[in-house]
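A.B. asks: Next come the structures, one after another.
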Structure P
Amino acid sequence: MHKTILSTNKAPGAIGPYSQGTKANGFIFISGQLPIDPATGKFAGDTIEKQTKQSLLNIKYILESEGISLADVVKTTVLLKNIADFTAMNEVYAEFFSQECPARSAFQAAALPKDALVEIEVIAAEK
């Protein structure tokens with residue numbers, strides 16, 4: 001197996017011993033993305049809508065650094081601070097995934113890093 005570590009300055013850097021993503025055996029695994037704006041190092045906002053959008057933008061930019069797009073995503077996992085935010089998160093999510101949507105799981109987590117409202121990770125297939 002050959003593994004490649006992914007990194008782009010268009011998304012926030014890892015805040016621990018992990019990478020933004022890895023590529024292996026035809027798949028790209030994007031680490032859970034917090035709603036951090038890489039330009040400021042801060043959350044993009046304090047609503048689930050703004051935070052969901054930023055998390056998905058971070059994922060989009062990491063994928064684009066490898067020449068693929070959100071259309072190549074096959075699986076997403078959404079972690080929510082409060083499952084009551086599911087509907088609002090889903091409305092923003094639908095702006096990014098509307099055709100041939102990937103498989104998805106969504107869970108409420110007891111706590112998320114930096115007290116985020118959402119964290120999203122994805123698996124994509126290389127073209």
Structure Q
Amino acid sequence: MIICVDFDGTIVDHCFPEIGKPVPGAIKWLKRLNKYGAKLILFTMRSDSILFKTALSDARRYLQEQGIEFYAVNENPTQKSWTVSPKVHAHVYVDDSAFGCPLIFPKGFNRPCVDWSEVGPELERMCLSHG
């Protein structure tokens with residue numbers, strides 16, 4: 001199963017270009033999804049640029065330090081063989097800005113973020129049924 005996962009507001013609090021505090025449950029569930037064989041794609045607006053320096057590299061490094069493996073960043077390498085569409089193909093997209101995504105507002109956070117206590121178990125169920 002291929003899952004696109006946003007960074008700010010989904011894995012960490014919104015503190016762009018800095019790395020915010022981890023969203024409750026995000027790291028635990030992403031590691032668990034790795035164990036189920038899910039192909040995680042980091043799907044983020046972050047980039048490395050003159051203006052934002054190493055914002056994307058910092059996010060990638062943070063995730064690596066947390067022990068989370070990502071299959072790709074802002075692309076699905078396998079889709080190049082069957083489409084030229086720029087939309088990244090995935091079975092599921094997890095993003096705090098997605099319509100219907102369950103959100104929480106942890107104390108001390110800047111904005112609402114993904115509620116992994118709801119999203120995690122549902123993704124786990126989907127991974128198990130996806131085979």
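A.B. asks: Tell me which of P, Q gives 16.6 when you compute mean count of other Cβ atoms within 10 Å over residues 6-13.
C.D. replies: Source structure for this number: P.
A.B. asks: P, Q: which one has distance in nm of label points 7 Å out along Cα→Cβ at positions 22 and 110, as calculated, at 2.0?
C.D. replies: The read-out comes from structure Q.
A.B. asks: Right, something else. Say we calculate relative contact order in percent (Cα under 8 Å, 6 or more apart) for every structure; which of P, Q gives the highest result?
C.D. replies: Checked P, Q; max of relative contact order in percent (Cα under 8 Å, 6 or more apart) sits with Q.
A.B. asks: Quick one: FRET efficiency 1/(1 + (r/R0)^6) of positions 78 and 118 (r between Cβ atoms, R0 = 30 Å, to 0.05) came out at 0.55 when computed from one of P, Q, so which one is it?
C.D. replies: That value comes from structure Q.
A.B. asks: Out of P, Q, which structure matches 15.6 when mean count of other Cβ atoms within 10 Å over residues 30-37 is calculated?
C.D. replies: Derived from the structure labelled Q.
A.B. asks: Matching task: 12.6, 34 is the computed value of Rg and Dmax of the Cα atoms in Å, for residues 38-93 alone. Pick the structure from P, Q.
C.D. replies: Q
FYI, it's all coordinate maths here, none of it is from the lab. These numbers come from a predicted model, not from an experiment. Cβ atoms are built from the backbone, for glycine too; each structure is taken alone.
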